[in-house]
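Asks: Multiple structures follow.
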Structure 1
Amino acid sequence: MPIDPDFPKNHKVLGKIQLSDGEHFHYMWGPGKTGEASENEEVKAAYAARGEEQVPLGVSGTMVAVDWDSCVADGACIEACPVQVFQWYRTEKDVPAKDAINETFEGTGSAVKEERKDYTDKADPIREHDCIWCMACVSVCPPQAIKVDQAALEFHEKAEGTYNESISKGGAPPPHAH
């Protein structure tokens, strides 16, 4: 089952993955589900080899969103992205995916397809803010785990508490009271 196209409406924020610059971050949305990763033999074998339990994880990112329950660590997105939005998160912090939520990352993880730690690794849109909306990642993802949508910025801002409808909808800023 590919990523839920309406995941921000159908999910709630579980936490966030912070970039160490103190400015950029992206949300993790849940609840997770049983997806392609739980049926993939390479992924199941990698979890077993690590002695880690495979649990529903949810969606990482908002405007560039990767359904970590569908992600099978193929790496096509990482290879296709011209601006290196993604990194293999485990190549920076080798922790279970469920523990990556609310972590801060430097963004120094690998952006090379074949450099995943193993098939428990996930493509994380750590530089979601650098996306140029080319959709290359969406078109190459075998399990259709990625959704790229600038309009989802509204959900990100609402979750962050910075949403301003008059600005976001292109209207004039509210008049100042005198």
Structure 2
Amino acid sequence: MQHLTQSGYVVVGESWGARLRLSDPPDLARLNTAVVAATEQAFLIHELDARWAPQVTALEALNYADYPYTPATEVPHRDESDVLELWRSGCRIFGAIDDGQLVAVSVIRLITARGETEFTSVDPSYRRRGLAMAVKAASILALADDGVRIFGTGGAQVNTGSIRMNEHLGYAIEERWLSLTLPQ
């Protein structure tokens, strides 16, 4: 990197990757606590089926502008067919529901023996209530129940809320990478 920056390259983004490694048998107390905290606020936390695709699509549209952009963490615009493809491709989707309305979602995919979070998002008017932790914890609990012990996630370094939430669930950042470019 030193050679590149001396050659004129500049950093235009920083990203991170984290892992959660559960023991066997796993200690799931921290994850269960996150789900219980949401249910105690009267949110329903559970796995969603494809009938929820319109609400997942609407939530993603609502949150699209809030996703931080770096060259390594670009989030695509997802229409309903993209969202339906998540289920068709084997993703499992977990939501927080308030009076029939989806207010938070987390999508996880099994890759070999690792659960990898695709994305987690929360309706802006419901943020800072532990819902991102709850739906992500629910996704981890479901895969842990199936025997998965390693989980991955990542994102943009500027999204400190996501970093704190993941660390609270037990993830540890294991890798960081920089995106570099030459100035125009």
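What follows is calculated from the coordinates using simple rules that are stated; it is not laboratory data. Please read all numbers here as calculations on a predicted model, not as lab measurements. Cβ atoms are built from the backbone, for glycine too; each structure is taken alone.
Asks: With distance in nm of label points 7 Å out along Cα→Cβ at positions 24 and 160 derived from the coordinates and found to be 3.8, which of 1, 2 does the value describe?
Replies: Structure 2 accounts for this read-out.
Asks: For which of the structures 1, 2 does the calculation of Rg and Dmax of the Cα atoms in Å return 16.5, 67?
Replies: 1
Asks: When distance in nm of label points 7 Å out along Cα→Cβ at positions 48 and 136 is calculated, the result is 3.6; to which of the structures 1, 2 does this value belong?
Replies: 1
Asks: Now for a separate question. Once mean count of other Cβ atoms within 10 Å over residues 80-87 is calculated for every structure in 1, 2, which label goes with the largest value?
Replies: By mean count of other Cβ atoms within 10 Å over residues 80-87, the leading structure of 1, 2 is 1.
Asks: When helix-only ellipticity at 222 nm (-39500 (n - 2.57) for each DSSP H run of 4 or more, over all residues; to 500) is computed for each of 1, 2, which one produces -5000?
Replies: 1
Asks: For the read-out distance in nm of label points 7 Å out along Cα→Cβ at positions 32 and 104, a value of 1.9 was computed from one structure; give its label from 1, 2.
Replies: Derived from 2, not from the others.
Asks: Out of 1, 2, choose the structure whose coordinates give relative contact order in percent (Cα under 8 Å, 6 or more apart) equal to 26 when calculated.
Replies: It was calculated from structure 1.
Asks: FRET efficiency 1/(1 + (r/R0)^6) of positions 64 and 144 (r between Cβ atoms, R0 = 25 Å, to 0.05) was computed and gave 0.25; which structure, 1, 2, did it come from?
Replies: 2
Asks: May I pose another question? Which one of 1, 2 has Rg and Dmax of the Cα atoms in Å, for residues 16-111 alone, as calculated from the coordinates, equal to 15.0, 40?
Replies: 2
Asks: 1, 2: which one has mean count of other Cβ atoms within 10 Å over residues 72-79, as calculated, at 20.4?
Replies: 1
Asks: Suppose you compute distance in nm of label points 7 Å out along Cα→Cβ at positions 40 and 56 for every structure in 1, 2: which one lands on 3.0?
Replies: The read-out was computed on structure 2.
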